[in-house]
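Please treat every number below as a calculation from the coordinates, not as lab data. Keep in mind that what you see is a predicted model, and the values were worked out from it rather than measured. Cβ atoms are built from the backbone, for glycine too; each structure is taken alone.
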Structure I
Amino acid sequence: MERIPILRMGSYLLVTIQVDLYDRLALTLESDLVQMVAKTNAQGVLIDISAVSIVDSFMGRIIGNIANMSRILDAQTVVVGMQPAVAITLVELGLPLNGVSTALDVEKGMALLARKIGPVAEETEDDDHRPE
C-alpha cells in the first residue's frame, strides 16, 4: 500500500505530497500523520502541497481535519506551496480551511511555525560524544 512519507525535524513533522491524492491515500495520510503527531509529541506540522495541482472538497476536508486533529494534540499546522488554482478551487468550494495557516514555501512555513511555537528543537548528542 502506498504511503506519503512523514519526516521528523526536531519537534516538527514535514509532509511533502508529491502525488495527486486519491481518497484512500488521503485517509491513510490523515491517520498516519495524526498518529505520528501523538507518538512524537510534535509541536508543528508542515504540509507541502506544491506538487498538488487538483484539490476537491474531500481533499480540502482532509487538510482541515489534519489541522483540527493536530490542534487537539497541541500541534500547529502550516500548509505551504499552494498553487493559485488550488486556492481558487478551495474558495469556490466554500472550504476556507479554518485553523490552517499558510505560507508560500517551506522556508516561510518553517519560519511561521518558529514564530508560533519556537525554533526546531535540536537533537542533542550523548555527553560521551562531546569534545572537551
Structure II
Amino acid sequence: MINSNVELMEFFASVSSGTCSSPEKFDTRKASYSSLIGKFDALGILSRARPVPKPELLDKINTELVKKNVPVPKEWDVPSAVAVEKISESLAKMREGDSNKCINATEVRLFKNQISIYLHQALTYETFLER
C-alpha cells in the first residue's frame, strides 16, 4: 500500500494547479487514473481476503484515529478495504470530472483531502494490524 500511496501523491502533485490549462493532456492523465484505480481496486480485494480484526482491536484502532482527528469509517465490513474502495471511487469521480471538462486547483485539493482521509484510515488499520 505504501508504494501506491507514493504514486498517488505524485499524481496529485502533477495536477495540483488543476487541469484546465491543459485539457488536451487528459489522454496522458487517463493512463495514470486507470493505473491508480486498478491498484486500489486490487488492494481492496487483498484487504477483503484477510481475516476481520476482533471488535476489541477495532475499538483500539478507532481510538487512535479519533486521537489524530481522522474520521472513523461508519461501514464496518472490513475497515481498510472500505477505505481503499472509497479511494478508488473518488479517483473514478475525479477522472470523470477531468474527462468531461477539467478540474481546477480547488477541486484537486478537495479530492486530495478526501482521499488522504481514506488513506490515513487504511494505513492506520493495516499498520496497527501489522499487515
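Match the computed value 13.9 of mean count of other Cβ atoms within 10 Å over residues 85-92 to one of the structures I, II, and report its label. Traced to structure I. Source structure of the calculated read-out (FRET efficiency 1/(1 + (r/R0)^6) of positions 21 and 69 (r between Cβ atoms, R0 = 35 Å, to 0.05), 1.00) within I, II: I. Looking at structures I, II, which one was helix-only ellipticity at 222 nm (-39500 (n - 2.57) for each DSSP H run of 4 or more, over all residues; to 500) calculated from, given that it came out as -13000? Only one of I, II returns -13000 for helix-only ellipticity at 222 nm (-39500 (n - 2.57) for each DSSP H run of 4 or more, over all residues; to 500), namely I. Consider the structures I, II: one of them gives 39 for relative contact order in percent (Cα under 8 Å, 6 or more apart) as calculated from the coordinates. Say which. Answer for the origin of the read-out: II. Of the structures labelled I, II, which one yields 25 when percent of Cα pairs over 26 Å apart is computed from its coordinates? Of the options listed, only II reproduces it.
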